[in-house]
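Just so it is clear, none of the values below were taken in a lab; they were calculated from the coordinates. This structure is a prediction, so every number in the text was calculated from the model and none was measured. Cβ atoms are built from the backbone, for glycine too; each structure is taken alone.
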Structure I
Amino acid sequence: MQAKATFPDFSFDDTAVAFAYKNNGQLKHAQALFNLINQNWLVKLGTTATPLAFKLGLPIKGLVKATIFKHFCGGETLDECIPVIDTLAKYGVGTILDYGVEAKESDAEFEKSTQAFIKSLEFSAKHPSVPYVSLKVTGLCSFGLLELLNRGGALTEAQKQAWSKTQERLDRICVAAQQAGTSIMIDAEETWIQQPIDDLAHAMMVKYNRERAVVLNTVQLYRKDRYDYLEKTFEELSSHNIVLGMKLVRGAYMEKERAYAKLHGNESPIQPDKAATDSDYNRAAAFCLERIERMNFCIASHNEFSNFEAAGDAAKRNIPPNHPHLHFSQLYGMSDNITFNLAREGYNVTKYLPYGPVRDVIPYLMRRAQENTSIGGQTSRELQLINKELKRRKAVA
């Protein structure tokens with residue numbers, strides 16, 4: 001890669017570092033899984049058939065848990081996640097816990113999710129290598145209500161009460177995060193429900209981010225408007241004398257966003273091409289680095305160039321790798337070459353680790369399968385690195 005010469009003196013090609021935490025059996029399991037994901041037709045079939053099979057009550061839980069769930073998730077409970085958390089910590093990698101629920105609809109389900117998030121924050125207080133807990137607002141509030149709020153529609157009294165309950169649930173979670181010394185990351189979701197999520201995140205940052213970033217919002221830079229949103233948000237919240245928290249991602253709903261825009265006769269909110277997304281992503285990272293004393297942010301990316309560029313930019317600004325406001329993160333089960341090589345160099349780096357009942361985590365798992373087929377060369381890159389490491393181990397055995 002041409003730009004490497006100006007970046008820090010380490011490589012994301014070091015597979016010995018990347019896969020040191022996996023034994024041969026685990027590495028071969030990953031190899032087999034990515035070989036399957038590399039088959040587009042199989043992914044399309046699986047992402048349709050798997051949710052349907054669960055809905056019909058077919059006995060496929062064991063198969064899913066032993067394959068894709070095992071690779072991308074920590075377990076069904078917090079206790080099941082402990083071996084993964086401890087293994088990552090051994091190699092200098094932290095964990096972002098994500099209770100994998102979304103798209104719930106009843107008050108009972110919302111309260112169950114709220115208690116699960118609070119429990120994960122209490123758990124994090126006992127595990128120093130868990131600095132963050134991630135959540136989706138759709139685990140606390142109905143999609144329909146968020147959609148109505150996003151449109152600016154009039155609310156009934158019942159809907160007003162439901163929104164008030166949503167704010168109260170998130171407030172309780174923020175209190176738990178503050179008490180645990182942990183932070184929460186509020187995930188971005190579809191554009192047609194995102195505005196009320198942003199509003200919630202802003203309100204909680206103003207309330208809780210006085211001494212540190214208890215709350216981080218998420219910006220999806222594959223949206224054409226998000227770099228401007230980042231600048232505007234910093235300007236708006238700077239007057240409140242808080243530490244702004246932001247997680248920078250490219251995005252997770254591209255095909256759905258384009259289909260929704262076409263269906264409703266709207267202009268697509270998605271960037272015209274990957275180059276435009278990459279440009280805005282790297283600009284956003286530079287923007288945050290320039291303001292690092294007022295911003296706690298996370299470079300949440302599988303893009304090797306973006307991670308190198310952010311690390312190089314930080315070095316040029318004399319920002320130490322372990323600066324408490326600078327974080328890197330990748331999903332568990334992906335891009336180990338980035339995660340573990342950054343960790344070896346002393347950077348704050350985490351793995352995003354979903355957990356929860358297999359059935360509840362299915363939407364997340366289906367996105368991971370689709371993502372790996374839609375990202376140009378991602379699955380091929382994972383396989384290339386795994387094959388390289390297996391070959392190296394055979395050579396040194």
Structure II
Amino acid sequence: MRIAMMRLICFFSVGILVFPYSALAQKAGIAATPPMGWNSWNHFAGKVDDAAVRAAAEAMVSSGMRDAGYVYVNIDDTWEAERDAEGRIQANSKFPDMKGLADFVHSKGLKLGIYSSPGALTCAKYAGSLGHEVQDAQTYAAWGIDYLKYDLCGLRVEMKAAPNPEAAHKIMFDAYVKMRDALRSTGRPIVYSLCQYGEDAVWEWGPEVGGNLWRTTGDINDHYSRMAEIGFGQAGLARFAGPGHWNDPDMLEVGNGGMNTEEYRTHMSLWAILAAPLLAGNDLSKMTPETIALLTNKEVIAVDQDPAGKQGDRVWAQGPIEVWSRTLADGSKAVGIFNRHPSVLPAEIDLHKLGFSGPVKARDIWETKDMGTVSGPMAVKIPGHGVLFLRVRQ
């Protein structure tokens with residue numbers, strides 16, 4: 001009730017500009033499917049620099065990731081220096097020529113993303129955008145930026161000082177609207193990523209502030225337990241996602257070494273069913289063939305990027321076995337049969353409970369092979385922390 005009331009209050013406070021931006025974003029094709037690319041934070045954190053970003057861009061091309069759909073090369077926190085005498089944000093010595101870097105990334109057929117905060121400071125205590133929203137948006141556009149991750153944490157001081165939760169919500173809402181309008185004023189199509197950790201049920205109002213994607217959780221890390229907590233915790237959010245506006249359960253950890261192959265397959269499969277952004281977070285310049293294969297499986301990506309934009313959801317669970325399904329544009333369904341137990345477990349799955357009548361045809365997505373016609377319940381064995389990922393059609 002409180003959030004619903006605040007949505008009405010914030011609508012009247014910002015006027016009818018809320019909805020035209022969303023319509024313009026979709027008309028321009030901004031995030032018509034979940035964004036795919038790379039972000040520097042999971043692997044490099046504060047050590048990211050110009051050389052690391054250029055190496056990532058080159059690796060995205062040479063590994064086949066670009067051709068598989070990964071196009072955004074996103075610089076996270078710690079790129080910022082102080083502002084000049086006119087208040088314009090400057091890049092620090094790690095990034096001596098941001099425009100030149102953008103030109104290089106664009107020359108590879110890729111797009112460049114950047115990071116800021118609606119507060120005075122970012123999470124890492126670098127300069128945020130508070131009071132400089134229009135100026136920063138203009139700078140980003142002049143540099144050739146294509147994607148902005150806008151991280152709430154720098155605004156928490158102001159929110160904590162608010163007299164009540166409603167006032168705190170309005171501070172956050174209005175801050176995201178300011179940058180939305182600033183980005184729009186540049187005339188440049190820039191993906192707007194709201195990084196505010198799912199606070200105040202952002203999925204209910206994210207489109208109103210122009211978000212093309214919004215974080216639904218706290219930060220991921222490279223451990224199965226945290227990935228599973230986040231991924232399986234997305235149940236029930238499907239109705240809030242669609243072309244131009246996506247739920248974001250955070251970046252990928254594939255290739256960082258903290259999970260095994262089965263666990264990374266679960267990670268990729270679940271994110272694909274969730275129509276989640278696929279933002280790799282590893283060192284792209286040092287990938288093994290196995291990591292490349294995990295990230296570039298064409299059939300997994302086809303599920304994630306399905307043009308209908310219908311996020312999947314959990315349909316059945318029994319103990320550690322969970323079945324998730326996503327309806328695809330051609331009428332088929334992507335079906336993930338997940339085992340959250342560390343040991344192999346048997347399961348009997350009746351695909352007809354997903355809405356099919358009569359025999360169905362199933363294809364194993366990870367093994368890229370047809371399983372033939374299925375007329376009744378399937379007896380399967382699922383690896384520990386693993387998945388059987390199927391595409392099922394009548």
Structure III
Amino acid sequence: MNTPQPDLRDARVLLVDDTPANLKLLRQALEPEGYNILIAPSGEAALKLARSAHPDLILLDVQMPGLDGFETCRLLKQDPATQDIPVIFVTARAETESVVEGFRAGGIDYIVKPFQSEEVLARVRTHLKIDRLTRHLETSNRALSAANRQIQEATERKSRFLANMSHELRTPMNAIMGFTDLVLTRKAENLTERQRENLEKVKISADRLLNLINDILDLSKVEAGQLDIKSSTFQVKQLIASCCDTLNPLVKPGVTLRYEVSDEVAEAHTDASRLQQILTNLLSNALKFTEKGEVKVRVARPPTADRRPPPSIPGPPSSVVGRPSEDGFLEIAVSDTGVGIPSDALVYIFEEFRQVTGSPQQHKGTGLGLAITKKLTELLGGTIRVESEVGKGSTFTVRVPLVYRGI
């Protein structure tokens with residue numbers, strides 16, 4: 001994006017010199033450019049005029065009776081009302097010591113006498129442009145900061161609302177599911193087939209709604225920074241086996257679910273429940289989109305030359321998100337032989353409430369599962385990436401530190 005060039009024709013330039021001839025030459029050089037010229041014959045007069053008129057630039061002679069240029073500049077820079085006004089020294093003293101003293105006093109440039117009009121114009125134009133652009137940038141930064149604060153506040157309000165709403169919804173949903181189970185188990189003999197089918201539908205719908213509520217609650221906690229990581233040491237193979245056993249009822253006829261855990265993988269020290277949640281989300285997705293073939297979990301340590309997470313570069317034909325770590329890593333790959341993901345969708349599948357366009361109606365979800373999976377992976381200090389081909393399947397690879405050390 002091109003930055004708009006500032007209009008300098010209304011700029012106010014203060015000329016400070018005790019010699020009228022010098023003031024006349026400077027004025028003749030600058031007035032044709034449309035600048036508003038202000039005149040001060042001394043340092044004392046310059047200080048008063050700078051406070052009242054607040055010029056955009058000051059051309060300040062160094063050698064003046066009373067307050068010299070260096071002292072005048074120092075006083076300008078000490079005053080909050082004038083400290084931001086750029087000062088260019090005009091002097092016959094071009095030796096290094098004098099130049100250094102001027103910069104220490106707060107000046108931004110030097111014009112050496114005798115000067116050429118073209119040089120004066122060029123330096124004045126350049127510094128006015130720099131000053132205008134700097135002010136424009138500062139104004140833009142303040143506006144962006146204010147907008148960012150508003151966004152953060154809105155996000156925090158949304159997260160608090162979702163968390164409160166989720167808590168309020170959980171209680172009646174648990175009651176619905178509990179009483180439905182009670183009727184189905186204790187009063188089953190008194191139910192007709194139609195009544196039993198209707199209650200099963202109630203139970204399934206309530207279970208789906210509770211899962212959605214839990215997803216929203218987890219997402220709001222992550223965004224609000226309220227999701228705690230509780231590390232413990234556990235056997236990786238046991239965790240993988242437990243996840244697969246839990247999800248076995250979701251395996252369709254013609255689909256197999258299996259896992260392989262490398263011999264070099266034994267214990268990990270991280271949040272087992274969050275890692276199990278990550279794996280459950282990925283396996284649920286894989287089983288949902290796989291009609292035949294297999295869903296497989298492979299667990300290993302990355303090769304020695306590849307013990308760090310891949311770079312976080314999203315985009316087709318694969319998408320990678322997360323942050324790297326210096327620890328040793330555990331790599332979990334969930335692959336399937338399902339429908340696959342279009343390459344253009346790989347860019348956004350980890351975004352909240354985003355779903356792959358064209359997914360079958362029976363596969364529609366909330367669009368929160370992968371977003372939560374990504375955020376949980378990052379909370380554990382890891383990365384997640386996906387590789388997929390339409391019609392052949394997908395592989396999601398999670399890489400997390402074997403030992404969680406915080407982020």
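A few comments on the model shown:
- Of the structures I, II, III, the one that 14 was derived from, the read-out being relative contact order in percent (Cα under 8 Å, 6 or more apart): II
- Entry that produces -15500 once helix-only ellipticity at 222 nm (-39500 (n - 2.57) for each DSSP H run of 4 or more, over all residues; to 500) is calculated, selected from I, II, III: III
- Parent structure of the calculated result 17.9, given that mean count of other Cβ atoms within 10 Å over residues 143-150 is the read-out and I, II, III the choices: I
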